[in-house]
Each structure stands twice: as structure tokens, then as C-alpha cells.
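Every read-out reported here was derived from the displayed coordinates using simple, explicitly stated rules and does not represent laboratory data. Treat the numbers as computed from the prediction; the structure is a model and nothing was measured. Cβ atoms are built from the backbone, for glycine too; each structure is taken alone.
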Structure I
Amino acid sequence: MKIAVLAVQGAFAEHEQMLEELGVEHFEIRRKEDLDRNFDGLILPGGESTVQGKLLKELDLYEELKKRIEGGLPVFGTCAGLILLAGELSNDTGVGFGTLPVVVRRNAYGRQLGSFTVEEEVRGVGKIPMVFIRAPYIEEAFEGAEVIAATGGNIVGVRCGNQVGISFHPEVTGNTDMHRYFVEMVRESIS
């Protein structure tokens with residue numbers, strides 16, 4: 001099993017560290033040639049979703065990754081990664097891949113000063129620390145999108161088939177449970 005991490009901007013190194021801790025082979029996607037390598041899953045990290053979306057198109061990565069996600073490639077989007085997967089944004093006209101049947105609100109908790117940490121239950125994972133940094137939340141989840149996490153009355157995690165999108169940053173907590181959940185999802189998809 002090999003997992004690719006989108007590494008054009010954002011917290012990709014932290015996700016790679018989590019995969020290292022789990023002993024999972026991985027590599028970075030930075031340019032179109034990287035898509036020639038075989039990979040069984042994809043992580044879309046937190047960061048700046050507008051910049052990531054722009055770079056995906058400028059680097060000619062967008063169409064091929066979108067096609068693979070639509071084809072069932074397991075994908076794990078955190079924070080900006082969730083925004084890239086969202087079918088619709090309630091407070092922005094931009095759309096990323098648009099493959100996850102949810103409506104997402106960007107920067108829903110306000111600016112950097114509105115960042116916070118909680119411990120909540122994630123269905124299929126257990127209770128874990130959740131770090132929210134200029135985070136979005138999910139305003140609406142449509143048919144096929146199972147809500148797997150919520151806090152303060154807001155949806156902060158969904159799974160739809162082989163796509164997982166979360167509002168928080170598990171890669172900065174030192175807790176590998178969310179990454180283990182994704183790795184198991186990838187393992188099931190290739191078995």
C-alpha cells in the first residue's frame with residue numbers, strides 16, 4: 001500500500017509524519033509527473049484552500065486527481081482538503097473537486113484567534129483530540145454522506161464511500177487514530 005500526499009501547500013509534512021508513525025509507505029504529489037507513480041490513497045492537507053485549488057490547476061494536477069477520486073480512489077481531506085472535496089461552499093463561489101455531497105462554510109469559526117481544541121467522538125475511530133484552525137464546518141450533508149463527527153452542534157466530519165472529509169487537524173495532535181482509520185479504509189479498498 002502506498003499513499004500520496006498533496007504537497008503543493010499546507011500541512012503536508014505533518015500528515016507524512018503520521019504515516020511514518022504507522023509504517024505506511026507514502027510520497028508527495030508536487031507536479032504532474034508524480035501522478036505517474038502508483039498510489040492507493042490520497043491525503044489533501046489543511047492549508048489555504050484557494051491557493052491549493054489554484055496550484056492544482058496551474059500544475060495540471062486537478063483533472064487527473066478529480067477523475068481518480070470520482071473513480072473511487074480513497075481520499076482523506078482535512079480542513080482545506082475538506083473544502084477542496086466539498087460539492088458546494090455556502091460562503092464562496094469557488095469549488096474544488098466537488099466530489100463530496102456536502103455544503104461547507106469556509107472559516108466558519110472565524111480568524112486564527114478563533115482556533116480551539118476539543119475532544120469528541122468520531123464514529124468508527126473513538127474519542128480523539130480535534131484541533132480547529134481557521135476551520136470550516138459542514139452546514140449540510142446530503143444522501144450518501146454519513147456524519148462521523150460533530151462538535152458544538154456543527155458537523156465536522158463525514159464519510160461518503162471512499163471519501164473522508166473533516167474540519168479539524170488530526171496531524172498536529174500526535175494522535176494517529178484518524179490516519180489509522182483512513183489507512184484501514186485504503187486497505188479495504190485494495191483487498
Structure II
Amino acid sequence: MKATGIVRRIDDLGRVVIPKEIRRTLRIKEGTPLEIFTDKEGEIILKKYSPIGELNLFAKEYAEALAQATGMIACITDHDQVVAAAGQRSREFAGKEISRELDRVISDREMRCFHSGERGKISLVENQKENAGAVIVQPIICDGDAIGSVSLIGKGNGEKFGNPEKMLVQTAAGFLGRQMES
């Protein structure tokens with residue numbers, strides 16, 4: 001565990017303020033769900049809660065099916081990281097922290113297509129190498145909240161997504177969102 005040197009007191013309602021610097025670094029915003037753990041030494045551990053993390057194995061299998069059906073890279077994310085990735089070069093994405101641009105697309109709650117060769121490309125993960133192919137992103141909505149995304153990354157330059165790819169990511173995101181609700 002890393003010491004910060006910051007000390008906070010509990011108020012009369014039992015609340016503790018998480019310092020702004022830590023919230024910014026860990027991307028904790030108002031309304032971000034946190035899990036609370038305790039250990040044997042009496043320490044309290046706060047961890048960002050990822051509902052998609054509960055579907056980890058299922059998400060990996062779904063990403064593999066998408067990649068196999070399309071021949072593209074398929075990624076499933078929560079608000080923090082790529083939970084599952086499949087297809088060629090998927091190791092560049094698996095387990096990595098998502099980019100701020102992708103977090104914005106998820107928060108906007110609308111499908112977005114980014115075609116290669118056009119301005120306004122998107123990086124799915126922080127410090128991503130140049131992405132030559134087109135990218136399509138569909139946010140996953142669960143109980144009215146945007147909790148992650150399903151993305152397909154195209155193979156090459158000049159590639160554009162058609163209705164079949166759009167329908168695939170919409171179906172995947174809709175299905176994963178409904179799995180979280182049950």
C-alpha cells in the first residue's frame with residue numbers, strides 16, 4: 001500500500017472525504033460505486049466497483065465470438081479498463097486502462113464510428129500505438145447507467161463499418177447490459 005501523507009477525519013454522519021488529487025488520479029467521480037473491504041489488521045480498503053468485472057469469463061467468451069465472426073479485434077470495457085479483448089493484436093488492449101476519449105464516448109451513451117483516414121480518431125486505451133483501422137464503439141447500458149462498452153477495431157486503412165458490424169456491437173452491448181440487470 002502506498003502512503004499519501006493525507007489525513008482525514010470522519011464527520012458526525014460517518015463520512016470521509018477522498019482528496020481531490022486521489023479522485024482525479026483514480027478517475028473517481030460523483031456517483032462512482034465503491035466496494036468496501038476490511039482486512040485482518042483493521043484496514044478499510046475502497047475499490048472501484050465494476051459490474052462488468054462480474055461477467056469477466058462471459059465477456060471474454062463474447063469478445064472471442066465477436067472477433068471470430070468479424071475477423072476484427074473485439075474489446076469489452078468497463079469505465080476503467082479493457083475487461084476482455086480477442087482477435088489479432090488483442091494483447092495490446094487486454095487489461096489496459098481505457099483512454100479519456102473512450103470514457104467520454106461511454107458517458108455520451110451513443111454509438112460512435114471512427115473511420116481510418118478521417119479526423120477525430122479515437123484511442124481505446126491510454127498510450128495506445130497508432131491505430132490504422134476504423135473503430136466502432138457501443139456503450140453498454142444497464143439499469144439506465146452507462147457501465148462500459150463493446151468495440152470493434154477494423155483491420156486496415158480505408159475500411160468503413162456497415163450495418164452488420166453496427167448491429168453486432170449493438171446486440172452485444174444490449175445483451176451484456178441485460179445480463180447485468182438480472
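Starting from the value 22, 19, 16: which structure in I, II was semi-axes √(5λ) of the Cα gyration tensor in Å calculated from?
Numbers: I: 22, 19, 16; II: 34, 17, 15.
That value comes from structure I.
To test your reading of the models, identify which of I, II gives 16.5 for mean count of other Cβ atoms within 10 Å over residues 24-31 when calculated.
Working: I: 16.5; II: 10.6.
Label of the source structure: I.
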